[in-house]
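Some structures to go through are shown next.
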Structure 1
Amino acid sequence: MFNTYEDFKKQILFMTGIDLNSYKERQMKRRINALIRKNNYKDYFSYLKALKNNKELYKEFINYITINVSEFFRNPVQWEILEKEIIPYLLKNSSTIKIWSAACSTGEEPYSLAMTLAKFIPLSQIKILATDIDKQVLEKAQIGLYNKKSISGVSKEFLLKYFKKVGEDYKISDEIKNCVTFKQHDLLKDPYPNKCDLIVCRNVLIYFTDEAKNKIYKKFNNSLKTGGVLFVGNTEQIILSHKYLFSPIKTFFYKKEADIL
């Protein structure tokens, strides 16, 4: 019988392909223990057994450990910098830019990117790849239906132009949805897209161990064009960014200087 957290991690890796060793143990263990208590299971063994037989419980678990919290234009000051400085810089030498929204959760971030880019280039030219490890949140993202709290950061202009009220919720327009391609992706083990001009990965890496972050930053470097930009979250400044051949151009924005060999 397996009933320690170490056993639990091994079983979860086997069941889901998600390696909990790459997440900060104290935070993740606390979250999982809270989830077990919430569902009235007494230990890891009984909870694992239930996960194998209860589809809804399994979905809840995946959603919970992949930490899906998102909203449109989260941390608005950073979006203003993106619009006023980063996008014009990227468009200086090219009429289109390749964008990857990594760990995109329920889609608020890539849709925010599409709306912002639409101020510069036609919607028909905007192509954003949006990825997440959680298939369930990607399905929600593709539907594009959001509650009032999620859209609280959306300007009145964008709300009128790109959303339709459906009951108490708001549905994003097809013209914005068509700019985004959603795909399941694991930052820790799947291949990364290449030749990106901009990678947006925010409020996710704080949950990973330093070893996992080290690997991800190196892969982000390889995924970007030289001169491309990595946009991270408000609690995710990269210490010693030069180690990954990034230079800070604004707080939370890092420019790739050269390839990591």
Structure 2
Amino acid sequence: MIIIGEKINSTLKSVRPAIEKYDAAAIQSLAKRQSEAGASYIDLNAGMFYQDEPDRLEWLVKTVQEVVSTPLAIDSPNPKALLRGLQANKNGKPIINSITDEKERFDAVLPLILEYNTSVIALCMDDTGMPETEADRMKIAESLISKLTKSGVKLDDIYIDPLIRPIGTGSHYGRVAIETMRMVKKEYPDVHITCGLSNISFGIPLRKIMNQAFLVAATAAGMDGAILDPLDKKLMTFLYAAEALIGRDDYCMNYLTQFREGNLVE
């Protein structure tokens, strides 16, 4: 599983003050802990600081790179902020998080993907809004994949995000997301599937239980990347178990390694 560590995000109340105060030590601690916990990428988001987001995102990139070599997911809908983050990046090939099939956003972000040779998370959303059905999301995924590949982006650099909406606001949203993942992976096996895992549980009690269940179901449907909290040992335990169960972990070697290293919890 490609693990995109979600903790350095300005929408998190526990993290926002550190970004606001330019608290490098706090940000670097989060980056190191996520990297050590197995993150494949560290997501960086300064979106709550609307007026100076480009400056703050650039600062996050530079600050994190001082202590980890883990590649970065540069997270913003703002092309100017993305550009500043990409210009500061020295940690290898990054992921842009994200692009959509909205014309204005797509046209603004695509040149950055091509110029900086990045991977990209592509959200199943277009100018009509947020699609309700798996069929509509699949159409958007097909459109995104077609446009990106025709522009020169490799299939392996595309991460389709089926758009996770809280299950508390629509009982169909879990099923729709899972079925979209299954459909995309069947038609485009070389494309990655990712999502912001915890979005599924927003607004309901005992969120971690819902996140754990959704992780297992999504992994079985073809998800091979997830934006999640790698510091949540219980969630990571479910991840390693799910990968073994669907055949991604030969002879459970990674599961056993994680057990021996004390990373699994009951």
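What the table shows:
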quantity: Origin of the value -14500, where helix-only ellipticity at 222 nm (-39500 (n - 2.57) for each DSSP H run of 4 or more, over all residues; to 500) was derived from one of 1, 2; calculated: 2
quantity: Among 1, 2, which structure scores highest (criterion: mean count of other Cβ atoms within 10 Å over residues 71-78); calculated: 2
quantity: Source structure (of 1, 2) for FRET efficiency 1/(1 + (r/R0)^6) of positions 135 and 231 (r between Cβ atoms, R0 = 30 Å, to 0.05), computed value 0.25; calculated: 2
quantity: Origin of the value 1.00, where FRET efficiency 1/(1 + (r/R0)^6) of positions 95 and 159 (r between Cβ atoms, R0 = 25 Å, to 0.05) was derived from one of 1, 2; calculated: 2
quantity: Among 1, 2, which structure scores highest (criterion: mean projected area of the Cα convex hull in nm²); calculated: 1
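Read-outs: derived from the displayed coordinates by stated rules, not from any lab. The shown structure was predicted, so the numbers you read here are calculated from the model rather than taken from an experiment. Cβ atoms are built from the backbone, for glycine too; each structure is taken alone.
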